[in-house]
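Please go over the structures that come below.
Only the coordinates and a few stated rules stand behind these numbers; no lab work does. None of these values were measured; they are calculated from a predicted model.
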Structure 1
Amino acid sequence: MNIEFIVELENSEESIGTSTKNYVPRIGETIWMLPYNWERKNEFGTRAFLVENVCHHISTELENYDSIVVYVSPIVAESE
């Protein structure tokens, strides 16, 4: 099963990573992008993302193929 992580931006959506693990995160869970020095950490200000929505797509045309799309938002500390 392919899992793709999408972050929703102001006017678009952008894929920030994929995984082939069997575990699918749930809405409200926090996921961490790995490795620790994830190349896009500076762009988003964090490696931690909150799961906003999970979509399961099942293909009727391809045998034994399905995919998961996980919509996330960055978790960043608020500045005072």
Structure 2
Amino acid sequence: MTMQIFTQDQVRAFRTARFSERAHAAQSGLPTVAVRVKFVSGAYNAFYLRNECVFACFANDDDTSLIGTYYQNALIDFQE
């Protein structure tokens, strides 16, 4: 799987994304619908040996519904 390279403007503009099949296989109970995402930072992913964007993922439109923070490779179908 090739990771998409995003610009700083793109990552800050993303509002929703879905969890990938790989993320669902690694963690049960993740939503199958699009979730709200907010760019947090860039971080080194030691498993894949590369730098990736990290996103906070929320179930609803409020900040109290935090599901967790996930590396970019756990998410697909980013939308603005």
Structure 3
Amino acid sequence: MTHHPQVKISKIRQHTGLTVLQIAQRLNESKANVYNNLRDHKCCKMNVALNLESATGISHQFFLYAVPTALQFLPGANDNGTK
């Protein structure tokens, strides 16, 4: 089985341009701690999710769920090209 890139981290980077290190600096957290909270199978606690929303501008709901459920909370995810 091959290792897949972190979907959450790549989506955050795509939508915000922020690296994990930049997010960690905004939160005054360690890079390792932020990485741990952004694992694709991971669901954060509400307070962590709200802090990540504050740092990234992405809905806290994105951080509360594992992939693929989390992806529906990305900016523009529900537009489906209908606009």
Of the structures labelled 1, 2, 3, which one yields 6, 19, 22, 20, 19, 8, 4, 2 when P(r) over Cα pairs in 5 Å bins from 0, in percent, for residues 21-60 alone is computed from its coordinates? 1
Assuming -3500 is helix-only ellipticity at 222 nm (-39500 (n - 2.57) for each DSSP H run of 4 or more, over all residues; to 500) as calculated from a single structure, say which of 1, 2, 3 it is. 2
With Rg and Dmax of the Cα atoms in Å derived from the coordinates and found to be 12.5, 40, which of 1, 2, 3 does the value describe? 3
